[in-house]
Structures are given as structure tokens and as C-alpha cells.
1. Consider the structures 1, 2: one of them gives -10000 for helix-only ellipticity at 222 nm (-39500 (n - 2.57) for each DSSP H run of 4 or more, over all residues; to 500) as calculated from the coordinates. Say which.
2. Once distance in nm of label points 7 Å out along Cα→Cβ at positions 34 and 258 is calculated for every structure in 1, 2, which label goes with the largest value?
3. Computing mean count of other Cβ atoms within 10 Å over residues 98-105 for each of 1, 2, which one ends up highest?
4. Say we calculate relative contact order in percent (Cα under 8 Å, 6 or more apart) for every structure; which of 1, 2 gives the highest result?
5. Starting from the value 19: which structure in 1, 2 was percent of Cα pairs over 38 Å apart calculated from?
6. Thinking only about FRET efficiency 1/(1 + (r/R0)^6) of positions 154 and 186 (r between Cβ atoms, R0 = 30 Å, to 0.05), which of 1, 2 has the largest value?
Structure 1
Amino acid sequence: MFDPTPLDPPAVVLGGGIAGLAAARLLARHYPQVIVIERDVRTEGTADDAFRSWDRSGVPQFLHSHAFLARLRLSLLAHFPDVLERLRAIGVREIELAEMVPPGMVLPPREDDEDVVLLACRRATFEWALRESVRAVPNIELREGVLVAGLVGRPLDGKRPSVTGVRLEDGSVLAASVVIDALGRRSPAAAWLAALGVPPPREKSSDSGIFYYTRFYHGRAEELPRASGGVVAGDLGWVKLAIFPGDHYTFSITVGTPVDDEELKRIADPRRFERFLSALPSVAPWRARGVSRPLDGPSTPVRVMGQLRNRLRHFVDREGPLAPGFFAIGDSAYHSNPIYGRGCPMALMGATFLDEALALHPRDPIAAAHHLHRLSERELRPWWEAAVVSDRRMQRETIEPSGTLGKLAVLAEQAFAGLLERGVLPATRVDPVVFRALLRTFHMLDAPERLLTDPAVVLRSLPTLARSLTGQEPTDRFVRVTRDEALRSLALGAPAA
């Protein structure tokens, strides 16, 4: 084992989004040169310019809502403190747990509450700050406007080929010590590996079942609704709604509809979107006259995103890595429904796991791949599984079990779902212990199963479950509106967009 020398080829990162930029920052500690290949060309300017002028066609979620959870902020503190300082310098808010407490609830402080902090920030602002940080590192080169056509490899001792570089669209070959796939959920890496004779990665996939409609606004600080720190979210059964705080008093409103609801697809039109919001009492105050305006005036579009699947890909099997020298992180490996806000934290976590793997095994790509795989399966896989289960519950998907064990498993899942929906979640509105547990889980600080396995949380939720079963559930912050009532609003006169 020995460290890389200046004569070694560079580490090559494919994709200059959040996962790729974070990986590049950390790879710069292990390799004399790091090259980031990015298809989109990003213009110079401020963080606000980034939102308006960066053409990120390769990142469809770039102009959609983002929640930068506490787990991501802790990663910044540990590995990228300069990025957090840069965000603070341009006015990004850090919303503490005390600001997220429901009205009327008394939450006794606890020492670890300081970890539960949400970054109120647009995706463009965050990526701008991370890119500026990367640009300040001398041994990292950003090559934008460059397309990759495939991977280059050679046989390794008669076994699976190792990846030794990338082939660019112009036909040139860029040699690499390692190649990092940070190309996101649309990554073509599986096909590129197949062209080298590499077996396909083991893949699991399921539909999220949702279309997203997002519009951005600028609010007047003194007029925005009070007692609404953090993400304001509601599930009306037939639609999901969320209001995401951003930097510089911006915020976004996202509506998540079932993919097969043809009538609700009409809200892609800005005027119909606004009409739809006006029918929702819990959202309408954010769009009241004098409170906010569409970020770029009436022309501000409603961004639509669909065809989303929860997908994981394993690039390591029982025989080892499919292609030594190749590593996948971020959405390229673990992609889940973005409604849960876990994509960016998982991207940074994957980059730090890669950093650890390469630090422990600097000249052993096989051992490094095994280490990254083990860490990812232990730390990321549970969140991916939780997204799949939540989406299945949200879609009211019916599972036909086979055999006694299958039927028992389905009954257990239904029982846990009932406890969560009728007990734990309503209890977060009235019980500080359950509320704190939910926020810590939401922010990825505690394991996803914590809400249903912690005895204190379950016991304190049981009285609420009993009341819910008799029709006395605590009042939801989101006023219930039926689908028919909301659809009728689309037939009314259109307010200004």
C-alpha cells in the first residue's frame, strides 16, 4: 500500500451536481489531480443568478423544492465547513428545532436538539456554494460542456475488467485512477459497463406513483404566516402538499398528485395552479395579497417532474466489484422519491463513505469497493427501503400474499401502518416526545424504524391511537379539503398568476 504519486492518472468524477462536487472535494485529499466532467455549462454570477441563469437540463429536479435536512448540515460541519460558512454569508437561514414546534406545544430543551437544524435554501443556492468551494481547490479541474460516451477498461488478472478511464464524445480517452459515477438517476453507467463485458448491476425498482408541480415565490418577511418554521407539509389522501422555505425569503409550493389523475394535470398552468392553491385553506395564506408574489412575476412557470422511481443498484456482488476502479454514489446508486428530501443528504453521505473507503484502501480498488458497499448498505439502504414502504402505503397498494408467512407479513405491515397513521403521526401534534422523535427521524438523525420500535414513542402514541379510532384525532394543521371541492376551484375565475 502506498499513496498516489503525481505521475498517477487523475481521479475522474462524472457529473458536477451535489454528489459529484462533494466527491471531488474529498477526492482532492487522495489524488494529485481530480477532474469533474459535467455536461451543463454554468454561468458566473451570484447565488441568485444561479437560480435564474444556470441551465441544468441534466438535473430535472434543479428548480424543484428541496429540503436540506439536518443530516446534510452535520455532513457540512464535519467535512465541508467552508460551504456552510459561504451559505451563512449570503443569508441562508438555519431553522432550529424550537422554531418547528407546533403552536401550543411545550418542548423541554435537550442537549442534542442543536443537531436538528434545517437549512432554508434553494437547490441552486446550495449547488452554487458547493461549486464555489470546489473551484477554490487548486488540484480540482471542472470541465463543463463535456459529454461522456463510455468507459474504458482492461482485464484484471483474467478476471473482471478494471475501469481505467472514460471515452469522451469527441473520441478522446481520459485516463483515470478511479472513475466516480455521480450522474444521477439517469446514469447510463450500466450500459457502459456492459460494453466492457461487465455483468449487469443487481437492481431493485418501484414506482413512486407521483407527479410533482412546483412554483417559486418571494415573500415579504413581515407578512409570511407565523408558527411555520421548517417544511410545512400535509397529506390529504388524494394529494400531497408542501411549502419549502428558501434563502432570501423565497419559498416554493409543491403539489404531489397521483400519476393517473388526469384532471389534476391541469395545474401545470400557472393560473390554474394559483386557483387550486386558493381552495386550500392551509396554503392560501401564503399566497394572500401582499404576502408573496411569484418569483419572476406572472411568467414564473410551474415546474413539472414525473416518471420517478425508487431504484437502487449494486455494483458489488458476491464475487466482488463488477468493475474495480468504478464507484457509484448518490442517485446513481440509491435513488428514492424526492418528496422525502433524502437525495442530497444521501449524496453527501455517499461521498464521505467513498472518502473513508479510499483512505483505508488507497491502492486496493477491490477492498475500497467492498468498504463503500458495506457502509452504503448499512447507512443508506434503510432510507431507501423506508421510501418504498411509504410510497406503497401512499398508493394504497394491495399486496396479494402467498402462504401463511406471506399473509402474516402483510398483516404485520398493515398493523404498523395503522399505528403510524392513526397513532404516531397524530401524536406529533400534541406530544413533545413523539414530536421530537418524528423530527429526528425526518431529518435522518435517527434510524427510520425508530418511530415504530422505540417503546416510549409507541406507548405515548397509544392514547392518541385510541382517540383517533373513535373519531377524536388531534386537529391537523392542514385543513381537510376533498378532491371535488378543489377541482371545482379550477372552474372559477382565475386570479392573477
Structure 2
Amino acid sequence: MIFNPSMPQSQIQSAVDTIAKQQVSNQFGTQRYALLFMPGTYGTSGTPLNFQVGYYTAVAGLGLSPNDVVIKGSIDVYNQCDGPNNCIALNNFWRSLSNLTINVTNPKRCSNSEFWAVSQAAPMRRIHINGPITLMDYCSSPSFASGGFIADSEFDGTTVTNGSQQRFLVRNSKLNAWSNGVWNQVFSGVEGAPAQCFPAQNGCGPYTTVASSPVTREAPFLYVDADGHYKIFVPSVQRSSVGTTWGSGWVSGGSSISIDDFFVVKPTDSAQKINGALAQGKNLIFTPGIYKLDSTITVERPDTVVLGLGYPTLVPNKGVVSMSVADVPGVKISGLLFDAGPVNSRVLLQVGTSHAQSDPEDPTLLSDVFFRIGGATGGKAVISLVVNSDNVILDDIWAWRADHGSGVGWRDNTAETGAIVNGDNVTAYGLFVEHYQKYQVKWHGSGGTVIFFQNEMPYDPPSQADWMEAPGVDGQTISTTNFKDVAVCSQPVLRFDFCE
């Protein structure tokens, strides 16, 4: 849905409220939405535009700069309540907010704040907040929240209230101030970040602060130029970077690609049709929906952009690999959810073969790429993500073997390993991996860098015999070798011996 400032606000309000009413509790539903705002201003101080963001909903501005789209109001995520004393944000997954400015006015909640009470797979990117913001919904209790991701964003004139967020990663942003933390709050390349203080002590922390981000590439995004033409902006690589890419009214390096160079994919399109477009040199925009794949989508051209709008979900039929990237540099994959299918897949997404040809000046990027084994339906996959190429950037990855939902059980949603990294010089920001049945992460490439790792072991082994690495060795290790740099993990994990 595309909104423009000339539309009556009542029409916009009705549309976004109708979607929120359906999606706020629709954790494993099939509906998908992208809510896109053309450049301009929406809402007024007297009549603000306030609405909620539910599951599988991506809200984004269509300007080149976040300041091109201004919302006077708030775009919120609140707790979900299962009874009067169990209001939490622990399952607020699969939603996003990007590329716009919010001048906060929120008279509908217990305080005049922007509320973004989320957990995994709910990124905030290229956002400019003028006014108070809280990452917990303290209007109802107990208000638990379990982690999130913010990048390339600016928060002016107020403290970001972290509250009950167990862990959080903020990368390449600008803060005025940040409050408290539970287990670990990580800041990488952030202007105004709190000083290093981990573990928490004497009233400070728990904060892990990395002065600059070693190598980054922001996610590609859709925008409309001054002539009304749709384009995709592809930000350039940055090294040792601090702060946003768009501060002071300008947008740093990158290039624009006309939408004419993209195949706009619909859920009814077959993998064969998608591969045909790729073979013709097209990039891909996946529109909202669920894609049932009978064969592998194969990305073979350097610098191909694969952009998802509104949480398009790729589901393999017959145990195929959903997507494979050839030995080429510079591929950008962003905004996709990979679901496991009913027949066991060897892997859901594979990037390159063994130490694939790559260019450190043109690294492949995976941003806001999420994996799910079970939950929506029964699903099986041996491995969710394999990275064989060198110099890949992983920027907000959540690999989740479901611990609730449909088709969930030790022998139902089977999945051995969340992520395997064989490539050298791979950099990960926000690597979330949970509940796999053998290894959570196997990292064998040399020169790797991880800034923020979050892990939960499986909750459901039916017996000790089902949860043993070898005779006499209870549980499974997190397998790693040859790390160059590892920033602190976000919570205690079993046998994870390189946490600092």
C-alpha cells in the first residue's frame, strides 16, 4: 500500500488501523504487508498519525533521505497481553520500520513516546526520531522484551529508554543518551554511545562499546526521485565508520538503480520464471506474500540486488535449497524470510562454494535475512544458512528453530545447525541463532569478526541421550575456529569460551 500526503488523513488512518487490527496478533498467519509513504508530511500536532505495526508488516518512507518523509505522531509496537498480568514483547517478531522521520506525538498511550517494544527480526533502519522513544512498553506489565537491532538511525533531544530489553545492538547511529540494560547492550560505530561498562557495575552498564564498525554496507532501499521515478539506492561500503550515512542533510556514497532493471516478483511466479529474469540480467524485488518453490532460485550475476518488501516468505517444496548464490561478489540480499518446507532441505540459503571468488572492496551483503524452522507449519532443514564466500557482511540475521507454534517438537521441526561460516574475513553484526538440535553456529573461516551474538540452546530435548555431542559429553558446543575479533556475547551460553 502506497500513501501520499494528498490523501485524507482519515483514509490513511483507517487503512493502517485495519491492517494493525489483523496483524498485531497474527504471529503465524499468511498475510504480508508493505506500507510505503511517499515524500511529504503526515499528521499534525493537533491530529497526529498514530498506528501500530503488527507481524509481517514493513513500514518505510520512499524518500532518498529519512527526512523526506515526516510522520507527526508515532508508529508503535506494544506488548501483547495474555491476561491482565502477562503483557510482554518477547514474541514481537517479523516487522520493520525504515527511512522516515517521526516527530513524536502520542496521546493514545500512557506517555507521549514512540514505543518500539520488539524482540528478534524487527529491525529499525534509517530512522530519525525527534522526541522520546522507549524500547519497552511500560504501560502494562511485566513488559519483558528480548532484544533488537537498530542501524543508521538518529535520536535527537532525548534518552532512548531501553528498560526491560535483555539485549540490544545499535550500529552506526547517533544517540543523545541511552538508559540501563539487562544482560548486554552493544554499540558499534555509534555517536553518543555510553562508555564501555561490562559487566554492569556501580550503576553503569551492561554496555559493550566498539568505537567504529570495521566494515559495513547499509541495506538497499526503494525510493522515489524528484521526477517521480522509482529507484533502488544501493549504499556503498564503509570502513571504520561512525554515525549515520545521511546526517547533515546529505546521503553518503552509493548508486541508484532504476526499477526498470528489476523483475518485480509476485507470489504466483515460479522459480523457473524468477531464474529466467535473473538470467536476463534483472535484479529482484519480492512483493509481500508466500512463495512456494519447486526449484532453487540461483543468483549468478555479480552485484545482483534481491530486495524483499513486506516480509516475503520463501518456502521450498520437495526439499530443495530455496536460494543459492554463485561464486560472485557484491550480491545484496535484504528483507527475506526463509521458511523450512515439509520435506527436509539440506540448506535454505547458500552463499558461494568453498572460498568463492570475492572482492573485499565489493562484499556480498545479507541484511535483515531471517530463517524459521517450524512455527507457521511443520518444517525441516538440516542447515539454515551456509556462507562459503569470503568477505561477506551479515547484518541482522535471525535463525530460529521454533520453540512454539505449529509443527513444533524434537522430532517434528528438525534442524541440526543454524549457521555455518566457511568463508574468510566474514563480518557479522547481530547474529541471532536459537534452539538448533546440534550446533548453533559452526564458524571455520579465518579472520572472522562478530559484533553481538545472541544464542539460546534448545528447550525441548526429550532426554539427555538426545542432547549429547559424543558419549560422555552432554549437550553440544558452539564450534568456532580462527576468529580475528569477537565482541561480547549477549548472555551466558554453554561452552562458548571466546566471550569477552
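1. 1
2. Working: 1: 4.5; 2: 1.9.
Looking at the calculated values, the largest one is 1.
3. Largest calculated value belongs to 2.
4. On the way: 1: 19; 2: 8.
Result for relative contact order in percent (Cα under 8 Å, 6 or more apart) over 1, 2: largest is 1.
5. Derived from the structure labelled 2.
6. Comparing 1, 2 by FRET efficiency 1/(1 + (r/R0)^6) of positions 154 and 186 (r between Cβ atoms, R0 = 30 Å, to 0.05), the maximum is at 2.
A short reminder: the numbers here are calculations on the coordinates, not readings from a lab. Not measured: the values here are computed from a predicted model. Cβ atoms are built from the backbone, for glycine too; each structure is taken alone.
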